[in-house]
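Laboratory data are not the source of any read-out in this text; all were calculated from the coordinates shown. Source: prediction; values computed, not measured. Cβ atoms are built from the backbone, for glycine too; each structure is taken alone.
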Structure P
Amino acid sequence: MRLRKLVAAAVPLPALLCLAVAVPAAAAPEPLVTLADNAAPLINSVRTGDVAPDRPITAALSLKLHDQQALEKFLADVQNPASPQYHRFLTPAQFNARFGPTQADVDKAVSFLGKAGATGIKVSGNRQAVTFTGSAARLESAFGTRIGTYHDQVSGRDFFANDAAPAVPAGVSDVVSGVVGLDDHAVRTHSSKAAVKPNAVKAVTPPVLKTAYGTSGLSATGSGVKVGFVEFDGYQKANITKYDSTYGLSAGSVTTVPVSGANYDSSPGDGQIEVELDIEVVHALAAAASDYVYEAPNSSAGELAMYQKIASDHTVNVVSISWGACESAEGSSAAKSVSSAIATGTAEGISYFAAAGDDGTTDCYRQTGSTAKAVDFPASSPNVTGVGGTQLTVTSSNTYSSETAWNDGASNGSTGGGTSTVFTAPSWQSAQSTTYRKVPDVSADAASGSGYYIYTAGAWETVWGTSGAAPLWAAFATLQNQVHGGGLGNLNPKFYSIGNGSSYATGFHDVTTGNNSLHGTTGFTAGTKYDQVTGWGSFKGTGLSGLIG
């Protein structure tokens, strides 16, 4: 406007009139739309300052799926034996065509990010997520919010976060469901714990697990099936080989799949024990399967990129997940974005199993120090089978004797369980009289008194936690993929149908004793059939196999 005034002073009036007609007024800025569910988790936190303007932040836009209602119907039909769609899973291309964001949607998002000065823009293979990097100053401008440094007064942890829910131009809000990564409040943790002395407890080994859980009678080894592992750290193949050779396991290949440039295998960190536990427990029951170890940065953007890659690659049939965060630390936007990626994989026939956590009904305790009731994500996602923990007792011949809910107290943990505050109850959980999703769905050995004997970091260790129970169920699902000749998708509808029917005792060990009260908070008590301590219980290998199909 200043330039136009100077020009106007130097020209005659008629010319000025022509000039006014020839130069259009500046377009009004496009209105901004605040993105729902995208507020940072700032409970019990105080702002301590501003993030440095030049600090690089890697984040991601999660793009909206099309026809969500039709997708929900498809996910129900594909698991309904009475439907013509039963087990007619989609390829990634078919999913994208029916439900995925269009290329035009992606172009809108990428254009917005480009104008905002973002770099390293990368679109996921299924077009559902766009990862990018920008300075804090540029992201503040792009999303209409300051980004500050915060101090969590309960855990003592410092983190950065957006002060307010982000906003985007109205035209972009039509295609974007959320922004993931404007805060680093959530750090995914693993549940496994190791004994100081390997012989301090009675540990379980492949022969014990196969006999106790009844998979020895299955004519399956996992051959031809591909298992994916969600990991935020690395492993050493020599340790896996040592475990396999010790127990005479003929194992398939183990391949690392880097995500967003992450590959920790040359120098694994504290999470090495988790990665090696996951792989070795799957080998205990289904050694011949091919393993794909997805490794991503431990960030919200890294997590989303990993789950989107698993779905878009469609390489694996089963996914084992032992890393998670309590829902409030994860944040609603991040949880829903990841859950959308998992729903995509489920529609393609992938089965997901996740640890339900090791802090009873107070899942945030180890992350934030809070004793408020909370559940672990992604176990709480409706398209994931949440796996709780038990204390397994076997006879001298390794046959099953009994199980009780795992609760070793504050020092060693207790099985997670409770009710989601993010996800509503799926239809197959309606008999449990709930408005919101309940967890866990099933359970298996996780106690220190019956820990998993594994080889990790060059030594034998006894490890416990629901981090061991989740890959055990993933191993069982791997055997089922081989037995039934293909992907099975979300097995929860089948498990709940069996649980609510007359064949329950054929497929499950009902765990009726124990509780998950911990950290001074009263939890739930195990009882007959389903409960929020051990779910439906643990699997009877051959029995449950005969009911799946």
Structure Q
Amino acid sequence: MTYVNAGDIARLADVGRAAVSNWRRRHDDFPQPVGGTAASPLFSLTEVEEWLRRNGKPFSLSAADLAWQRLRASGDDLRLGELVAAAGDFLEGRPSALPREVTQLVAGLAEERGRLEAFEFLCERYVEAHSRQLAITPPDLADLMVRLSGGGVLLDPACGLGTLLLTAKAARGQDVSGSAARIAATRLRMRGIAATVLTGDSLRADGLPGGADAVVCDPPFNERTWGYEELTADPRWEFGLPPRGESELAWVQHCLSRVRPGGTVTVLMPPAAAARRPGRRIRSNLLRAGALRAVIAAGTSDVWLLRRPEPGERAPSRVLLFDAAGDLGSVEPAWREFQRTGRGGTSVLDLLDDEVDVSPLRFGATAGPPDYAGARARFTAALDGLTGTLPALAPVDPPREPPMTTIAELARGGSVAIHHSAARLGSGDQPVLTADDLVAGGPPTGWTEPGAGLVMIEPGDVVATPTGAVRVVEESGWALGPQLTLYRVDPARLDADFLAGFLRAGSSLSRGASRLDARRTKVPRLPLAEQREYGRSFRRLADLDTALHEAGRRGQELIRLALDGLAAGHLQ
């Protein structure tokens, strides 16, 4: 039997998840769950298809989703990670125990999308199916952590599916889950990254050599059975024995033991780890030694940035405690400014009290009088910029339905050329536009080495993320970053804003999909003059979207400064 969850049904019928929930509540004949849990039930695909057909609801199962469903149905759902890993083995030409029907479908998916995109699709579906069991670092946060690490040979001792290592030049990883380690190794090999990935518990049975240039890690939080009893005398506890309830401080010290002197460690931590009383001795020793260099509040987690001191090196007197306030793009400029000038830092001596509290939110609220008047002026200016972006649109009665084509057909006809990036973020002097930059609407924040193989962006190129963020770039000299797709139109046949608008529309219409299947996006066949009319309206909508985001960001800044100022007595 082939199983589907609510997300699969939403994709199948091209509706949102809420619609599936409504069907289950309102229709007594909707299929009953045949597996899963109360929070994440599974249904029979055959029964769901019969119900959709009986109730006149159109549906279609793409070749990609068919491959995924057959793969998932080929074994127990508890072994789903092993099945995905086996699909990776097959795609790389190694022996696989998967049924022939499944391998044929996976091969067809690879022929359509390429090996890497095919495997990434299966990994995404796996993460979605086991979202409660798999802790995946958010992509924007993962990119930030890697950039803060400085690049080089990256090591991740709790690598999971390898998310933090995907842009490394060379990588080492270890994970307690054998299937996760196999999946991570496949993802890295398919990107051409020289990598070693092992299976095992890094705290109890570390298998990776030290001396890495940098360590990045998103360790498991709040583990009570991390090995306190058997690791009491471990030489890694250079800054103090981690208390039984402070597994995160064990991971911090393990990471520091794996990096070379002068190397960086970037670890994702729960905010409570910055202030819990049992960990204050270790936090104090990290500060005194100059190992803890920054704590950055990044939403529901903190990023700790550490550096292994060089022998005989004098410990710095200040540490950066920074609240990103939902804007991860502000972190790197603040970190570079702190490194260069020390501005924005907090005195280490001020932190070495009975609490040794290094919480950015605590110190951000008492750092000084807020610029409330300036924030109010910026918010008002952002609001004033909204009304000028509204396009003049009117209903069409009756609605017209022009002949349609797809982006794949436009590409075959030469109206647009599609390019994918091979850039790897790291050091260098070539600016790289990243997915975060595209979403934020800002300039490049990534860097790489110049050289052959980079896709260089030209004015008028349309750039999109797999999740549907789209932008017409007017600048040149930037390289296309990882996970981005570039559409270069023939301006004599296709308008760039017209294409960008329908890419965005295709994303909004695919509500149940986690990624935009851009090649199948439908586009009207229209004369160039009509395309440009559409393009002008799409451009104004894009400008409105940017203005709304700016107004929201300025509004959040205003609220935060007002709250902090009132609480600290700086405002009345």
When you work out FRET efficiency 1/(1 + (r/R0)^6) of positions 69 and 341 (r between Cβ atoms, R0 = 41 Å, to 0.05) for each of the structures P, Q, which one comes out largest? P
Here mean count of other Cβ atoms within 10 Å over residues 333-340 was calculated and came to 13.9; which of the structures P, Q was it taken from? Q
For structures P, Q, calculate relative contact order in percent (Cα under 8 Å, 6 or more apart) and state which one comes out highest. P
Give the label, chosen from P, Q, of the structure having the highest value of distance in nm of label points 7 Å out along Cα→Cβ at positions 253 and 525. Q
Comparison of P, Q - label where FRET efficiency 1/(1 + (r/R0)^6) of positions 61 and 157 (r between Cβ atoms, R0 = 30 Å, to 0.05) is highest: P
Which structure, out of P, Q, was distance in nm of label points 7 Å out along Cα→Cβ at positions 45 and 277 derived from, given a value of 2.7? P
Of the structures labelled P, Q, which one yields -12000 when helix-only ellipticity at 222 nm (-39500 (n - 2.57) for each DSSP H run of 4 or more, over all residues; to 500) is computed from its coordinates? Q
